[in-house]
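Values quoted throughout were computed directly from the atomic coordinates according to the rules given, and no laboratory measurement underlies them. A quick note: this is a predicted structure, and the numbers were derived from the prediction, not measured. Cβ atoms are built from the backbone, for glycine too; each structure is taken alone.
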Structure I
Amino acid sequence: MNSFIYSSDNKRYHTLAYHNKITFGEKIFKAVVDAGFSCPNKDGTKGTGGCIFCSGGSGYFTNSSTIPVKIQLENELERIRRKNPNAKAIAYFQANTNTYADVKKLREIYMPVLSLDSIKGISIATRADCLSDEIIDFLYELSQKTYLTVELGMQSVHEKTLSFINRGYNHKIFLEGYEKLRKYGIRICVHIINGLPFESIDDMIETARQTAELYPDAVKIQLLHIIKDTVLEKLYYNKVFQAMSMEDYIRTVVSQLEYLPPSVVIERITGDGDKSKLIAPGWSTNKIAVLGGIDKLQAQLDSFQGKLFKAAPKKSQKNVF
């Protein structure tokens with residue numbers, strides 16, 4: 001019988017639904033927002049074209065950035081409440097790099113969100129190379145006023161991979177940005193991607209193992225989606241690499257979870273791509289089958305999140321809260 005302590009529904013990993021119920025006392029949804037930010041890897045500052053898998057800044061489900069943020073959030077709440085009356089939500093700033101502006105602009109975008117009663121927190125997706133000291137100070141201020149999460153796209157710990165996908169900065173810079181946030185006690189969610197070109201399952205597990213050493217507050221595990229009109233699409237059709245199979249993905253995720261600390265919230269364990277633009281893998285659209293496959297394999301192996309986790313030395317944990 002499963003006795004994983006961060007679960008109330010027999011899951012063997014620390015789900016976001018469980019975390020939200022414990023934190024807020026109720027189910028919380030994500031209201032996605034496009035605030036019109038750009039990205040230094042697209043505007044020429046660090047590069048052009050963005051990461052090779054990028055399509056529109058990953059804001060697949062956002063409203064138009066021409067719509068004011070507060071109206072976008074009201075629209076999202078209306079959409080969510082069609083099925084869930086009186087629902088509360090986290091404002092998720094998803095598209096592009098959401099700290100890529102001066103602090104004055106950030107204040108104009110984020111501070112008005114605090115006045116919306118149905119918005120219980122803010123989640124900001126950004127890059128580790130867009131966290132100046134002034135921006136960190138502002139994020140800390142924001143974290144004192146609302147439930148703030150900063151989502152950092154690590155993707156992989158392997159430098160060859162980071163270079164190939166054109167992320168625009170190395171892993172050392174990611175770690176520096178991460179530590180800045182950790183120093184101020186800001187909640188951090190780290191993104192990793194499975195199925196990146198030329199990575200083995202062992203490589204992906206190593207990414208999870210090193211992520212565990214950071215002891216983030218949360219992790220999002222994402223499958224690499226091959227989307228129309230991206231560099232990745234061309235590489236796929238030219239047979240430079242193959243899309244990951246569902247069996248390999250499930251096996252990899254189950255292994256990765258074993259290395260992650262049990263207290264780390266798994267905010268995503270698969271991903272939702274834009275079906276109208278998805279090239280491959282086709283199986284990724286069957287989210288129920290993927291989730292069920294993870295649950296089944298964990299049960300078969302008596303596997304659970306943190307099974308192989310070993311606590312980091314005290315020096316590495318000094319800023320953990």
Structure II
Amino acid sequence: MIGRLLRQPWIFSFGAAIAVWLATIAYTEGQGAGAILTAAFSFATFTIIVGLGQMMVITTGPGNVDLSIPATITLSGVVAMKVMDEDTGRMALGIIAALGAATIVGIFNYGLIRLLRIPPIIATLSSSFLVLSTAISYGRGIRIKPPEPLAQFAEAQVFGIPIMAFAVLALSIGIALVLSRTLYGRSVLAVGQNSRAAWLAGLNVDRTRFLTYVLSAFLAGVCGILLSGFSRGAALNMGEEFLLASIATVVIGGTSVAGGRANVPGIWGAALFMYLLVTMLNIFGASAGIRLILTGLMIIGVIVVAGGEEQR
């Protein structure tokens with residue numbers, strides 16, 4: 001049983017997160033151990049949301065990645081705050097408008113990839129500039145506070161665990177069920193393993209990839225709305241940290257970068273590990289440069305340990 005557990009790709013990310021947390025509380029002599037975990041769950045949930053979308057995109061095969069996630073987060077946050085305008089009665093309208101804008105970004109991304117034959121990494125990077133410019137033009141640098149119910153939901157806790165973490169856990173379970181129990185989910189895995197074989201088997205490869213890019217953008221939109229509530233307003237740089245974070249959580253979490261194998265639990269372990277690692281280095285008093293170097297080395301180490309399976 002233990003040997004089977006150790007063979008799970010996600011176990012390394014959780015092991016690394018626990019090790020970093022123990023090292024931190026050992027240094028602080030146990031002070032603030034609970035507060036660190038609460039903060040980890042609060043901030044990691046945003047990375048998990050976008051990590052799930054990025055995981056689906058990367059699972060569709062080599063070369064597939066969504067680099068427009070940070071810009072989509074910013075656009076959805078700006079649209080939500082502008083439409084809501086601090087009015088609780090307009091909250092539903094703001095959420096619909098923000099998710100609609102994010103969905104359009106996903107459609108536009110796949111349009112560049114499919115119709116113009118632009119590689120995904122170039123298409124989504126180019127799209128991000130257009131999307132961010134739209135957010136800047138629409139937002140005009142004005143920071144509008146969210147309606148109080150949205151802010152309260154983003155900040156609320158039960159026994160020290162954010163309510164949002166429970167909601168994201170339900171989302172994660174839903175994504176896992178989609179991958180294992182639905183035609184779309186199995187198509188994502190099949191396309192990632194071998195797109196030509198999937199096409200010969202009668203699967204609609206283009207539709208599968210289209211839905212996946214739209215899903216990634218949609219989840220980035222969800223993150224933007226919740227992050228605006230948590231941060232008490234939208235900012236034009238609110239999505240910056242999620243570019244590398246969304247990719248790192250996927251890789252560290254055990255999802256194959258070659259496609260065809262997704263790992264939902266690993267997204268949680270990787271997101272917690274990355275936040276706890278930065279927290280530990282801050283507590284140790286490491287400078288910004290040292291933090292970046294050590295973070296990179298530790299991430300590489302976890303990837304090496306967790307990536308022992310050979311691609312055939």
Upon calculation of relative contact order in percent (Cα under 8 Å, 6 or more apart) from the atomic coordinates, which of the structures I, II produces 17?
-> I
Which of I, II yields -24500 for helix-only ellipticity at 222 nm (-39500 (n - 2.57) for each DSSP H run of 4 or more, over all residues; to 500), as computed?
-> II
For Cα Rg over 2.2 N^0.38 Å, for residues 163-202 alone, which of the structures I, II scores highest?
-> II
Computing P(r) over Cα pairs in 5 Å bins from 0, in percent, for residues 187-250 alone for each of I, II, the value 4, 16, 25, 21, 16, 11, 6, 2, 0 comes from structure I
Which of I, II yields 4.1 for distance in nm of label points 7 Å out along Cα→Cβ at positions 27 and 259, as computed?
-> II
When Cα Rg over 2.2 N^0.38 Å, for residues 131-282 alone is calculated for each of the structures I, II, which structure yields the highest value?
-> II
Output the label of whichever structure in I, II has the greatest value of FRET efficiency 1/(1 + (r/R0)^6) of positions 147 and 179 (r between Cβ atoms, R0 = 41 Å, to 0.05).
-> I
